[in-house]
Structure 1
Amino acid sequence: MINEDQVRETLGAVLVPGIKRSIADLNLIQDIIVSNHKIKAILASTALSDDAQEWLKAKAQELIENLSEINEVEIDYIQAKPAELNKINNIIAVMSGKGGVGKSLVAGLTAVALKRKGYEVGILDADITGPSIPKMFGISSRPAGSDTGILPVIARSGIILMSLNLLLSNEEEAVIWRGPLISNTIKQFGEEVIWGNLDYLVIDLPPGTADAPLTVMQSFNISGVIIVYTPQDLVDMIVKKAVNMAKKMGKPILGVVENMSYLYVPEIDKKIEIFGKGHGDEMAKTAQAPLLGQIPLDPDLARLCDTGNIERYSAQIIDHLGEMIPRAIPDKVI
């Protein structure tokens, strides 16, 4: 006798048109009823166009009818809010006390590192006025969806992405918004985007400690914060600002990452500290959290980011982040 688990497994092969994620990955399967050789599947219609709903209904019915001992199949749709469909185990916020330290780079590398460890990973680009995540991943396609929700785009490696830049008619268009509008947009990315099942959602915060980062801290169930800095003289004060904000919001600090730490010159086998001596141990002590890594000034990494190929970057820092971050999250769910 066919059971509910077998039907769910069968429907797991049905991909939503255009985004290469299954209805199971997006938690669109709301209920399965099996009785007397009859199966009724109830799906959520959230973010699906009329054409997508018709196609999915036909495909689901075809696959279920191919199961043995099935005489009748019924596929129905119900409405559900996007937030009700999202099952995100861990949310990591990447922040800095100031701009220009490579926060988006660290967010991108964190997502790549976790994906290579086999986790399902998404990135929310919450840096509304300075979004750079799509460029790093070579993404320019607009998200799909309907008036009931938004379906994020998928990078080549399978990382799920959402950024305001993907919704603009021109990626070079300036977002000249006041704080409340930016904050509302960030909230919408959490409430109206169907992330589905994710092990990790990495949020690239805007720099500083003002409205937008505060909105993220208050609106998302943050599992932990990664603080990014560079080895300049003022770094101690900047890191302390970020640390104090995270602590006041009750968010655990997973660790610190030093970007632009050094330049390695292979011809002389030497590391040159262009911006001064690294502050790894000192910053880890300030944050009372581990040093997760020191990222060098790497021309290869810069080239890959500029050409939208950050997922191809191969260096020790990737393996290190992939190992360190899951262990650093308190009460993590995998």
Structure 2
Amino acid sequence: MLKACILARAAIAELKAAGRLIPNQGVLINTIPLLEAQASSEIENIVTTTDQMFLFDGVNDNDADPATKEALRYRTALWEGYQALAARPLSTNTAIQVCRVIKGVDMDIRRTPGTTLTNDRTGQVIYTPPEGEPLLREKLANWERWMHGTLPGTEDIDPLVRMAAGHYQFEAIHPFSDGNGRTGRVINLLFLVEQQLLDIPVLYLSRHILRNRAAYYGGLQAVTERGAWEPWLLYMLQGITDTARWTMGKIDGVRQLLEETAERIRRDAEPIYSRELAELVFVRPYCRIAHVVDAGLAKRQTASAYLKQLAVIGVLQEHKVGREKIFLNPAFLDFLKRD
């Protein structure tokens, strides 16, 4: 366990350092968490695509399909939870707010009895979580103390072990009627930020879980049935190590591609070049004229001319979606989709 912790802590530290090398953090905040949102939603069989996520990101999503809307709400919950850390530590109230945003309804701690987790194929009951709001809140209070290391004898437990064990604890409490898995995975990332292991929540941990989904659910169940803590903790620590390295590779690739794109604009479209414009088409790989205007780079007519010029030199591709023109950053989108 100690060896696994050392590897995971080293990988997280390298990821934190890599993130700081991109001056505009919006490039990371708008991309890696979107991939995390897509993967975390897919774990719950809510399936959408990166193209759909970027297409409706930051705009009216009335035309988006239900899965895309729900996945985008996950990203919103992650972002709002991250901002809330400045005002208050992680708590039951954080989890309630995260779940409300994810589900888009006024969720609260379960009050209705009879909740069970069943096998989708056979209907067999796999797990019956505790019932009754007072008991659930009591167990959540214990979960809070565990996560913050204030339970007697837990002060020196590594934060990554606290996160992994706390994730099991939260899922076993199962405080909401729906959205527990996604809420728990948002909490994981917020905890890493709260513990100052990351500056921003850019660890793509759901990638590991999605690729090893059977082991994820099997590990949770084995803790419940047999107290098999060590395999579960090692699974989570290995996931942190693997995805930290993978995410770091993505960040390095994004930085290199951004520099190449900025140089290409400076070389082939020098009159319109600005670093801010180059970064914008990475923050918004589905770029609209309004994005350029809102960034304060140009008024509408000039903004349109900028994007068209970037399409002429091959940095962007112009597409018409309904009555709206959208400019895609194909090199960046292809890079994000590659595993």
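Quick note: the coordinates plus some simple rules give every number you see, no bench work behind them. In this text, all values refer to a predicted model and were calculated from it rather than measured experimentally. Cβ atoms are built from the backbone, for glycine too; each structure is taken alone.
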Comparing 1, 2, where is distance in nm of label points 7 Å out along Cα→Cβ at positions 98 and 162 highest?
1
Name the one structure among 1, 2 that helix-only ellipticity at 222 nm (-39500 (n - 2.57) for each DSSP H run of 4 or more, over all residues; to 500) of -10000 was derived from.
1
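Where does the value 1.5 come from, among 1, 2, when distance in nm of label points 7 Å out along Cα→Cβ at positions 82 and 146 is the thing being computed?
1
Quick check: 21.4 is what I get for mean count of other Cβ atoms within 10 Å over residues 234-241, calculated from one of 1, 2. Which structure matches?
Here the read-out was taken from 2.
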Which structure, out of 1, 2, was volume of the Cα convex hull per residue in Å³, for residues 90-129 alone derived from, given a value of 108?
2
Ranking 1, 2 by mean projected area of the Cα convex hull in nm², for residues 194-289 alone, the structure that comes out highest
2
Given 2.9 as the derived value for distance in nm of label points 7 Å out along Cα→Cβ at positions 242 and 314, which of the supplied structures 1, 2 does it correspond to?
1
